[in-house]
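Pasting the structures in now, so scroll down.
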Structure I
Amino acid sequence: MPQSAPHGTVLQVCPLLPSLEESLAAHHDVVRLAEQSDPARYLAEHGPEVVAAVTSARIGVSRELMDALPELGAIVHFGVGYETTDVARARARGIDVSNTPDVLTDCVADLAVGGLIDVLRNLAAADRYVRAGKWVPNGFGLRTKVSGKRVGILGLGRIGRAIARRLEGFDADISYHSRRPVEGVDYRYAASARELAEGADVLVVATSGGAETRNLVSAEVLDALGPRGHLVNIARGSVVDEPALVSALVDGRIAGAALDVFVDEPNVPAPLLELDNVLLLPHIASATRETRQAMGDLTFRNLDHFLTEGTLVTPVPPVS
């Protein structure tokens, strides 16, 4: 970790929130990589001048870009995720990494509960039914009660706990699976994702992305969830084996899904577009004006603190 404030250029890796871009440009020497006519040439000529990089959770900082910035001291992410950046590689080089935790927890948890309610009651499908002029008495059919359901939460971090707290108001029977039991909670711990799915009516995916959780929700887990089970994913598309999920939904081996994230965004598997028991959202869990502004403010604070004090406000936690 730097002991003194570094001096140099800030590289903005990708487009960011407009208000954040304005703050960055007003207070620091910022170069927007996307606006360079020849980014590779710019990096070759000016890479050693860059002391900090600001990026989004979706884009991160690639290994190639990291290698082109020999004096890089900090990678500042706009977003809670950072799996698009090789944090271990960064730390081996002495590069600090930050994200924006906490400020988006409420909105992501709100959307998870909203998606859960929708997919059990088929609210979006009911809306389409009415708009299409199909409403006849008893025509839409019966759906599934929300209150009292067994809900398994995969990943009981900040967002997972916020989801659980909200679902307590629905008298949900809550269980969870994380890498290890979480201290200070009374929810039932499941030793594996499969065990969690076996005991759940709804499986909510709230774990972090990255190599360690890739395809954690496998075909085996989906089969354990079963034909009356529902999946809600507000984490990362990579956590779910997407072909296995498509197959399970098309074949009726699970009852439905609410999905805010996908493997190859913005591309959504075509078979899902035809299914009324699947809620498809364009990665909007944190997409409220209030939350995005708070994320931008924290991103700026991280960068500003690094450039003035040599440390970050919210460094990402050590890999355990």
Structure II
Amino acid sequence: MAVSLAMVSAGCGQGQQENPQTVVDNGSAAESAAQGPTIFKDNWPEKVPTSGLAKGLVLPLESYMISYAEEIAVQQARDSAETACMNRFGFEGWRTEDLGTSPPPADNASNMPRRYGLTDPAQARTYGYHLPSAGPESTPPPEQDTAEAATVLTGQNGSERLASFKGEELPEGGCTGEVGRKVAVPDVALVERLNTESLELSQRTPAVEAAMVRWASCMKDRGYQVNTVWETAEVAGAESETADQQEIEVATAEVDCKQETGLVKVWFAEETTIQKRLVEENQQALKGAESQLGKTLEKAAAVNRSALR
């Protein structure tokens, strides 16, 4: 259910190509003189859902979560730091993967638009259980997976740690190590664990269980034998690249029954209560994680400002 932070990882270098940092926003491109990743901003998720049954819903733990834009900013900084480091060792035009080309359906790990299954009638009627087309395809840079590049990235030749490359001192852990010291991968483990815990606990509350029974009865009246919202995609057989008529009919019924039974409202209210308790019980640890995230974002912003000069 969580929005993945897989993009915020070390060693994203993919190729060797002269290309300034580019930000592409709604079809327009702005270029700087710095080397860095290309960032696409089309179709990024809204901070709060603006349509469907989840419209306007925000859970308490969301204030402690990293947003998609912040994820991109961190990865931009890490990629820019990697590029600068590789350039120092003679890998001119080092390129990393494009960013923002496959935005998630939600702005953060709450996955609010689909936290309680499908909630948007218009999307259900158009896409079934599939996601709308997210954005432009990423254009990978030319391959640069050479032994020398790997040595500089990792600071190792096989299992042997190296202190220098062609007479130049290597940073500890190579360029990947240097990137990690400049901009760390955000630690989101606590808030995402609590986020998962609250969803699991909320499903076992009497109010949600009763609402789910009402929803299942509504689905049965429409010809679908399911007990929970997590079973509907399997019934629909949503395995093809695009939604067929059967999938759309099941998806539409799911959302309509949620609206008729008030399932989403009940579920959200119950989980809000649970999350408030979890926030109170973990206040000190959450504040500490929030502080660390703030520092990481500050470092990322500084690196990104420097890369633009």
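Read-outs throughout are calculated quantities, based only on the coordinates presented, and are distinct from any laboratory measurement. This is a predicted model, so every value here is computed, not measured. Cβ atoms are built from the backbone, for glycine too; each structure is taken alone.
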(request) Give the label, chosen from I, II, of the structure having the highest value of FRET efficiency 1/(1 + (r/R0)^6) of positions 126 and 206 (r between Cβ atoms, R0 = 30 Å, to 0.05). (result) I
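Out of I, II, which has the highest value for relative contact order in percent (Cα under 8 Å, 6 or more apart)?
That would be structure II.
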(request) State the single structure among I, II that was used to calculate Cα extents along the principal axes in Å, for residues 190-245 alone, giving 28, 24, 18. (result) I
(message) Tell me which structure, out of I, II, gives -10000 once helix-only ellipticity at 222 nm (-39500 (n - 2.57) for each DSSP H run of 4 or more, over all residues; to 500) is calculated.
(response) I
